[in-house]
1. Can you rank P, Q by distance in nm of label points 7 Å out along Cα→Cβ at positions 116 and 260 and just name the one with the largest value?
2. Kindly point out which one of P, Q the value -13500 was derived from, the read-out being helix-only ellipticity at 222 nm (-39500 (n - 2.57) for each DSSP H run of 4 or more, over all residues; to 500).
3. Compute FRET efficiency 1/(1 + (r/R0)^6) of positions 108 and 308 (r between Cβ atoms, R0 = 30 Å, to 0.05) for each of P, Q and report the one that scores greatest.
4. Among P, Q, considering only relative contact order in percent (Cα under 8 Å, 6 or more apart), which has the greatest calculated value?
5. One of P, Q was used to compute Cα Rg over 2.2 N^0.38 Å, and the result was 1.60. Which label is that?
Structure P
Amino acid sequence: MPLRYEQKDENSISEVRDHEKNPASETAEGGPRLLDRVRAKLRLGHYSIRTESAYVDWIVKFLRFHRNADGQWTHPELMRAREIEAYLTHLAVEKNVAASTQNQALSAILFLYQKVLEIEVTQIQAVRARVPARLPVVLSVEEVRLLLNQFEPDGMPRLMADLLYGAGLRLLDCCRLRVKDIDFARRQIIVREGKGDKDRCVPFPNRCRDRLELQVQRVEKQHALDLADGVGAVFLPHALREKYPNAACESGWQYVFPSKQLSIDPREPDAGRRRHHIHETSLQKEMRKAVIRSGLTKKISCHTLRHSFATHLLESGSDIRTVQELLGHADVSTTMIYTHVLQRGASGVQSPLDRL
C-alpha cells in the first residue's frame with residue numbers, strides 16, 4: 001500500500017489520540033479507542049482500504065467540527081441527529097461540497113452510529129448538496145487513437161490505457177488486476193471485487209495480447225527475485241490468507257501492474273513489506289501528459305476512456321443490456337446516459353439553422 005495513504009490515515013488518527021482528554025478516543029468504559037473500533041468493524045465487513053481511510057477521515061472531521069470553544073471533544077454517544085444535521089449543512093452551505101462528497105460523509109457518520117456505537121439515528125434533515133446533471137466526456141475514435149499514440153508504445157502506461165479503453169475498465173480495476181484474472185485461452189479478463197464488490201467479465205483486446213504476455217513474464221521474473229529476497233507474498237482479500245497460507249506467494253496472485261517499491265499494508269502491518277499494485281496516480285500523471293501532447297481541449301481523464309468504450313459499443317450496435325453488464329452497472333438507467341451521442345440524442349437532430 002502506498003505510504004502516502006498510510007500517512008494520511010495515521011495523521012487523522014493521531015490527531016484524535018494526541019488529545020489525552022478527548023472523550024471521543026475511547027469508550028466510557030475505557031475500552032478500545034473509538035477509531036480502532038471503527039477500523040475493526042470496517043475490516044470485519046471487508047470494506048476496502050480506501051473506504052476505511054475515507055470513513056476514518058470523515059469521522060475525525062465530524063468530531064473536530066463539534067469541539068467546544070475550549071477545544072474539548074464531545075463523545076459521539078452524546079450527539080444525535082441535530083449534530084449530524086449541523087455538520088452536513090456546514091458541508092453543503094459553507095464548504096460547498098459536491099453531493100457525492102456529502103453522501104460519503106453521511107455514510108461514514110451513519111456507520112459510526114449504527115455499526116460501531118449501535119445507536120439508531122433517524123430523521124436527518126440537513127441541507128443537501130445539489131446533484132448537478134452532467135453528461136460524460138466522450139472521445140471520438142480518432143481522438144482516442146490520437147490520445148493513445150502519445151504514450152510510449154511499449155510502456156506500461158500505454159498498456160494500461162489500452163485496457164481502460166479496450167475493456168472498459170475503471171482505473172482501480174486495471175491497477176488491481178492479478179495474473180490469474182487474465183484468461184488468454186478464452187480471451188477474457190475477470191474483474192474481481194469491482195465497484196459494489198461485484199465480479200464481472202470484460203472483453204480481451206487482441207491488440208494487447210503480446211504486450212500482456214510480456215508484462216506477465218516480467219511480473220513472474222520480478223516475483224522470483226522477491227521470493228529469493230523473502231518478500232514474495234502479496235495481499236490476499238478477506239480470509240484467504242488463513243485458508244490458503246501459500247497462495248500469497250503464488251505467481252497467479254501477483255498484480256499484473258506491480259509497484260516498483262515495497263511497502264507495508266496498514267491492514268496487515270505484521271505481514272512485513274510486500275509488493276502492492278501500482279499507485280493509480282502514476283497512470284493519471286501519464287494521462288495528463290498525453291492529453292497535453294495530443295492538443296485535445298476536452299476535459300479528459302482516465303475515466304474518459306471508459307466512457308468512450310461504452311459509447312463506441314453502442315454506436316457499433318451493441319445491445320445496451322450487454323454494455324450494462326460489461327460496465328458492471330447495477331441499473332440500466334446508468335448506462336442509458338451514453339445514448340446522448342447516438343442518433344437518438346442531440347447528434348440525430350437537425351438544427352433549424354441548417355434548413356434556412
Structure Q
Amino acid sequence: MMVNKNKILVVDDAVSLVSAIRDMLEPEYEVETAFNGEDALEILRKFKPDLILLDVMMPGIDGYEVCRRIRSDRAFGFVKIIMVSGRSMLEERLKGYDAGADDYIVKPFKAEELLAKVRVFLRLKSVEDQLSELNHTLNEQVRMRTEQLIDAEKMAAIGRYAAGIVHNLNNPLQVIMGNAQLLAMKHPDNRKIMSLRKAAAQMRKIIGTILSTSYRESRSECMNIDLNEVLKDQMELLKASPFFKHRIRTEMRLRPLPTYHGIYAHFSQSIGNLIKNAVDAMHEKEKGVLSVSSSIEGGTIVIKISDTGRGISKEKMGKIFNPFFTTKPLTAKDDRPTGTGLGLASSKEMIESYGGEILAESEVDKGTTFTVRLPIN
C-alpha cells in the first residue's frame with residue numbers, strides 16, 4: 001500500500017550542506033531544495049511542504065524575512081519552520097522566534113539531533129492539521145444545526161397557522177357536503193353529484209387526520225397509543241404529495257396490536273421519518289411500492305417499512321444512523337427530496353428510549369427494509 005510521505009523544503013545557499021541534508025532525509029521524506037529566499041517562496045506555493053529547514057544568512061532576502069512572509073500568509077497553514085544558522089547567540093535565536101520560527105538549530109549539528117527535531121515537529125504538524133479539520137467539521141455542523149433549528153421554528157410557525165386554516169375549512173366544507181347531499185336526494189342518478197360527495201368526504205378525512213395528528217403531537221404527556229393508527233395517519237398525510245399519489249403503490253398488512261404507552265409525537269415523528277425516507281428512496285423510480293406491516297412476535301411489536309428504491313451500499317449502511325449523514329442535498333430548486341441527516345438519527349434515539357431498536361436491511365437497486373422492534377410495555 002502506498003503511503004504519502006511528509007514533505008520537507010530545505011533552503012540554504014551552501015550546496016554541499018543542502019545535498020548532505022537531502023541525503024539524510026530522503027529515505028523517509030519527500031524533499032525539495034532552494035538556494036535563496038526568493039526561490040524558496042516560489043517553490044513553497046507549489047510544493048506545499050509540511051516542514052521547512054531554513055538558513056538564516058542567504059543572498060537576497062534573509063531567512064528572517066522569508067519566515068515573516070510565510071507567517072503573514074494564511075495559505076501556508078501550519079507549516080513548521082526550523083531555522084538553521086551558524087550563529088548561536090541568544091539574540092539571534094530570539095530574533096528567529098520573533099519572526100515566527102518554531103525552533104532553531106545551530107551549525108554544525110549532528111544528524112541525530114536534526115532528525116529528532118524533524119520528527120517532533122512533523123508529529124505536531126499532523127496533530128494541528130487534524131484539530132483544524134475537526135474544528136472546521138464542528139463549525140460546519142454548528143452552522144447546519146443552526147439553520148435546521150431556524151427552519152424548524154419557521155415550520156412550527158407555519159404548522160400552527162396551517163392548523164388554524166385547516167380548522168377553519170371545516171365550516172365551508174360542511175356547507176358543501178350538506179348541499180351535495182340535498183342534490184343527491186333530488187338527483188340520485190347524477191354521477192357528477194356523487195363524485196362531488198366523494199371528493200368532499202375525502203377532504204373531510206384529510207382535514208380530520210391533520211387536525212387529530214396536530215393535536216396529539218402537541219401533547220407532551222404519555223398516553224395509550226394505537227401504533228396502527230399512527231401508521232395509517234402517516235400514510236394518509238403523504239397523499240398530499242402528487243409524487244406519492246400517482247407513482248407509489250402502497251401495501252399495508254396491519255395485525256391487531258396492544259396499545260402502547262408513550263408520547264405520541266415520539267412515534268409519529270420516528271415512524272413518519274422512516275416512511276418519508278422510504279418514499280424519498282423511490283424518487284428516481286417510475287413506479288415504486290411502499291409496504292408497511294405490523295405484527296407481534298413473542299413479547300415484541302414489530303413494524304416493517306419497505307421500499308423498492310435505490311437501496312443503500314454496504315459502505316454507507318454503517319453510517320445511516322449517524323447525525324448529519326445524508327445522501328440528499330440540504331436544499332433543491334426542483335422537487336428532489338432534501339434532507340438534514342437528522343431524521344434517522346432522531347428516529348433511532350426515540351425508539352431506543354423505549355427499549356426498542358431499529359434495524360435496516362438493504363440491497364442496491366432493489367430496496368430497503370427498516371424494522372422497528374418495541375417491547376410490549
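1. Largest one: structure Q.
2. P
3. P
4. Going through P, Q one by one, relative contact order in percent (Cα under 8 Å, 6 or more apart) peaks for structure P.
5. Q
Read-outs throughout are calculated quantities, based only on the coordinates presented, and are distinct from any laboratory measurement. These numbers come from a predicted model, not from an experiment. Cβ atoms are built from the backbone, for glycine too; each structure is taken alone.
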